[in-house]
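Asks: Following this line, the structures themselves.
Every number in this text was worked out from the coordinates using simple rules, so none of it is lab data. These figures come from a predicted structure and were not determined experimentally. Cβ atoms are built from the backbone, for glycine too; each structure is taken alone.
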Structure P
Amino acid sequence: MIVYSSDIDLHTHETALQLALGLERKFPKNNSPLAYGTRLCEEIGELVEATEMLENSRTAKTQEHFIKEVKDVLQIVFGVLHCYEILPRSVPEMAAPSTNVVVLAGQFANAINHAEGQGVKAAKHGEAWSGRLIESAAQLVAALDAMLERFDTQADFQALLASDYTYMKTRGYIQ
């Protein structure tokens, strides 16, 4: 839970959604699920790079870079879910999966393609796509949470979310 002030009290997932929506208002083009999917590929690559940098040299700069990339991926997850009118509270909390975050991002992208009716996804997985999307989102979010915990960066992550939220709100991108 993030507490910004006495009148603002949001859960981390809701904050990520509000930041994603703020960015959509700031940059109104290309915010479809498939556009989010391409950004997911970019951000996962940057997260892997930031993780390797942090593992090799734990400095304030590498830690800040890592936290920013986790935030970017989390915003994408909730931006995608918003496209399908799936609320953050619909994503269950779960134990961190043992699967690599890159694999989980690929599974989330696969679920986006399924939801969009791409290729043979409906024939392969059936018509019901929302459960797959929510489950893959929950697994990816759990993996991101585990990464923050692994590097003991949860407090700094919460501080970054609060700072970005305040920044976007004062500029009118978050209502």
Structure Q
Amino acid sequence: MSALGLIIHHNIHLTSEQRRALHSGQDIETVGVSVAVWCRGKVTSEPAREIFCRYRLRNIGRDRPVKMLKDGFEICLPNKQPITSKMPDEIWRSLTPAEANEYYSIFQDGTSTLNLLDVKDGGSACLMYREHNKLRYEDGNIAIIHLIQIRDIGVLEESCACIQFAAKS
């Protein structure tokens, strides 16, 4: 029998001020949309429902798993440091496998709240990443994948404007 899995897509839109505040270390509470799909092998619970829920976003400087709350989720954002300079080949080749793994654990893909800043401030006004967790349940584990997407509120406003325009046509 295939393992049971749960995929939750989190869609959150923030203003520029909220994204800057989150980057500076302030907690942000907002409303977003989650879409949860259960899966076992090729069988899924789709079509899934969109659920509006509360999000508590935190920038605490260390990784913690997504936490399910009574009325939503608490998400502690990742703070992976970007690789800013290339290590010379001769040094890279001299690293042990453990040293190379440590290097990559510190300097991964640069997924951090820096991505949330506006483009003019060195960010991309967007942060997308995934988190893998396991939950022990009865006689096995449930694999949980959180797909987290935090974007500028303007993206949502533009899509609403398109829907309003289409409705008037």
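Asks: Among P, Q, considering only Kirkwood radius over Cα pairs in Å, for residues 50-145 alone, which has the greatest calculated value? Intermediate values should be presented prior to the final figure.
Replies: On the way: P: 14.3; Q: 16.3.
Sorting by Kirkwood radius over Cα pairs in Å, for residues 50-145 alone in descending order puts Q first.
Asks: When mean count of other Cβ atoms within 10 Å over residues 66-73 is compared over structures P, Q, which one is greatest?
Replies: P
Asks: Upon calculation of relative contact order in percent (Cα under 8 Å, 6 or more apart) from the atomic coordinates, which of the structures P, Q produces 33?
Replies: Numbers: P: 33; Q: 26.
Going through each structure in turn, the value belongs to P.
Asks: Here's another thing I want to ask about it. Which one of P, Q has volume of the Cα convex hull per residue in Å³, as calculated from the coordinates, equal to 192?
Replies: Of the structures listed, the value fits Q.
Asks: Taking -7000 as the value of helix-only ellipticity at 222 nm (-39500 (n - 2.57) for each DSSP H run of 4 or more, over all residues; to 500) derived from one of the structures shown (P, Q), identify that structure.
Replies: Working through the options, I get structure Q.
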